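Just so you know, all these numbers are worked out from the coordinates, no wet-lab data involved. As the structure is a prediction and not an experimental result, all values here were calculated from the model. Cβ atoms are built from the backbone, for glycine too; each structure is taken alone.
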Structure P
Amino acid sequence: MVGFATDLWNEAKQIISTTEKHPFLLSMVDGTLDMKCFRYYVIQDVLYLHDFSDCLRRLGEHPNITIDEATTLKSLSHSAMMETERMHNVFCKQWNIDATGVQQMPNTLLYSSFLYRIVNTRTHAEGLATLLPCYWVYCHVGKRILKLRDELGER
């Protein structure tokens, strides 16, 4: 990341640090997370990813973008939906997690509603700006999980 993105990331350092040390994340990595909490997280994540994918699809249908941009966004939407399906069909079955008929809980609903509101009512750039941090945070947390897992393995 360079320039403005780096500035934003630097401004969020305290929040990022708190996230990296969050008890939920640490207990998920070390295997002490209560299974009920884990199931709750996975179900809400599946529901969130469905909405995230739909927001990407909607951005890909924006009238003022190039064909390449539309194709990229629709591809990203498809990838997110495929990940949701993979989680549902493989991961959820492996861990005996059933999301059938489950509603979004308030935090998931509020965040998804925010994404939809921006994507549906604001400029294309603002829609992208609401979704991009999701990629950054998921990537960063994923890398942190791998690092924590490696550190646990060294003990």
Structure Q
Amino acid sequence: MDSIDNIIISLFIKPNIIVNNVLELTSDELDYLKTFGIKGLILDVDETLRYNMKMIDNDTFNWLIMAKSKMNIAVVSNGYDMRIEETLRLLKIPYYKMAFKPSKKYLLQALNTIGIKPEESLIIGDDYLSDILGGYKTNINTCLVRKRGK
């Protein structure tokens, strides 16, 4: 169930894009986003790259490889998982953990690391409070991944 904060925020702030799963952002979709000046992705972990605290599955791992070939990528999460960190290190994707989103600090650090301006980026996450509001506060375009079962 959504928190009351998510419900209230969703009444006032709308994401630029809504998907059911990050895999819906195909190679062609990422190319299309590039025509609008999007050069980088900021990704959330839980319920975006993985579900139910499991590891990143093979399809999502392959999606990350594809997405990284198209755009600069960083992962910014309010949590921490050593297994996720190892996977992202293998892929050479910067990982900012315990980020306290919607705070702008780590979002801006991630953008700086991948060399992208906020308006040239898209944050992809499942939570209105941390991801969508964080993007809004930082002038990052937003993509909401619908929570499963919604």
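Of the structures labelled P, Q, which one yields 27, 21, 18 when Cα extents along the principal axes in Å, for residues 40-95 alone is computed from its coordinates?
Value 27, 21, 18 for Cα extents along the principal axes in Å, for residues 40-95 alone corresponds to Q out of P, Q.
Can you tell which of P, Q yields 2, 10, 21, 25, 23, 13, 5, 0 when P(r) over Cα pairs in 5 Å bins from 0, in percent is derived from it?
Q
When you work out FRET efficiency 1/(1 + (r/R0)^6) of positions 8 and 56 (r between Cβ atoms, R0 = 25 Å, to 0.05) for each of the structures P, Q, which one comes out largest?
P
Looking at structures P, Q, which one was distance in nm of label points 7 Å out along Cα→Cβ at positions 48 and 64 calculated from, given that it came out as 3.0?
The read-out was computed on structure P.
P, Q: which one has helix-only ellipticity at 222 nm (-39500 (n - 2.57) for each DSSP H run of 4 or more, over all residues; to 500), as calculated, at -25000?
That value comes from structure P.
Have a look at P, Q and say which one yields 32 for relative contact order in percent (Cα under 8 Å, 6 or more apart), as calculated.
Q
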